[in-house]
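Only the coordinates and a few stated rules stand behind these numbers; no lab work does. These figures come from a predicted structure and were not determined experimentally. Cβ atoms are built from the backbone, for glycine too; each structure is taken alone.
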Structure I
Amino acid sequence: MRVHRLRLDGSVHWAVARDAEHARLWSNAPWCGGYETTRDVPLDAAAYAAPVRPGKIVCVGRNYAAHARELGHDIPTEPLLFLKPPSALLDPGRSVELPPESSQVEHEGELAVVVGRHLRRAGRQEALGAIAGITCADDVTARDLQRKDIQFTRAKGFDTFCPVGAWVETEPGPLERVELITRVNGETRQHGRIVDMLWPVDALLAYISNVMTLEPGDLILTGTPAGVGPLCAGDTVEVELPGIAVLRHGVREAIADTA
């Protein structure tokens, strides 16, 4: 099923799509103990909010060998982890802001996994059963700052640097069949297959859970395939998991804070 967060009547509601035009409101996310209400709403009457509310966003770097090579890095021998702050989340259809501190902001289309249950020091089988659903994400990166800082926090953590798809798909089918496509202004820049990951999703969740406890709603960005590239103001980015989920966002210059 497709799980949304919808802006309606001045509030944000969890919802599950009933068909292409309607959704049923829920009290909370299904993976956080939510339950179905009796209220149906037309999807075209709502604006989409990010369909996740993670306590933390855990990201995996260089999980595709070709991407590691295109950046001039060695292929890692174990998963490379870093964090994005939840404040980096961006609602579908809105625009990434290009910060004045960077002159090289790039896209990184990724498969994002929503954690559905408490995981601590889990094995791969337990981790596989803890996947609540998947969606698309763009791990937007200030590449020049990443090289300068060595640490990833600033380069990955600006506000708007984590756009996510319009919904979470809870029944995506076998993940090894999933493809990932990133387009900028209609031109394909990335086309990868999840099966090409160095560490598959269940192995990643198990590994992460041996470092930090994962809680329902946490978001895991699983790495990007080769083909990352620059973004400019006015660009339109589309990240797609064909047949499963899609993310579209714009790009614009940051607006100065006048407060």
Structure II
Amino acid sequence: MEINRKYFFSNPFIDITRTLYKEGVIMQPHHHNETAISMILSGSIHETVDSKTAIGGIANMVIKPRKTIHNNLFSNDCAIISIYLKEENHNKIHHPDMLTEWNWINSGNCNHFLQSLILNKTEKEYYETLNGFLGHFKHQKAHTKQNKPPQWIREVKTILDTSYNEVIKSKDLAKAFNVHPVYLTKIFKKHFGQSIKSYLKTLRVNGSMATMFQNETPLAQVALENGYCDQSHLNRNFKSETNLTPRHFKKLIQ
């Protein structure tokens, strides 16, 4: 099957899906009836809206307003979690403009946002979570526009994105780019909003989520495929990032 999609959470405010797209899948122009906030857990996606194309990969997020016509090309296997907003009461949203434009951003760690939405019980909690996220997203967007990362630090990020399941040390990256480790850490955090250590943690948790889309994958294998030394290491990091155990999350999405 080229596309494997499942609705795994629903309440009066949102639906959440997890979808696996196989490499080479092309989706012709289409739209959704609800605004979608999507988290890319693995792989990459080329998305086009009004002749403008964005390329998103692991740890990127996108907001697509309702009725936005878009088409997609998945250049490798891509795992995505999408949050569909059932209602957008602009009187209760502090940054309504963030839901009216097609926005891509290197968002880093938004797992707590996902976890909060799943655990929210009341309308007040839902809007507090959504407003907090939109405020964070808007700040990140403005910061990215004002502080375009230099090419070398973008290359560092690409190495992390593609090799997060290997042993990566900041001192080795610094040596490869002929900079001091402290300077590397400072510049990376300035442009991407978190330390290299924190970003690697996010990548490994996101990668683990994507691996758990596969029903047959035991958690010990999930750990090894995503840079953890064992399942206990996975359990600790996953719980700290999402407030859910890997077993709970796997049961939830399947």
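For which of the structures I, II does the calculation of distance in nm of label points 7 Å out along Cα→Cβ at positions 139 and 243 return 1.8?
The read-out was computed on structure II.
Match the computed value -3000 of helix-only ellipticity at 222 nm (-39500 (n - 2.57) for each DSSP H run of 4 or more, over all residues; to 500) to one of the structures I, II, and report its label.
Working: I: -3000; II: -13000.
Label of the source structure: I.
Given a computed value of 18.9 for Kirkwood radius over Cα pairs in Å, which structure among I, II does it belong to?
It was calculated from structure II.
For distance in nm of label points 7 Å out along Cα→Cβ at positions 155 and 219, which of I, II scores largest?
II
Check the numbers for relative contact order in percent (Cα under 8 Å, 6 or more apart) across I, II and tell me which is largest.
On the way: I: 26; II: 18.
Max of relative contact order in percent (Cα under 8 Å, 6 or more apart): I.
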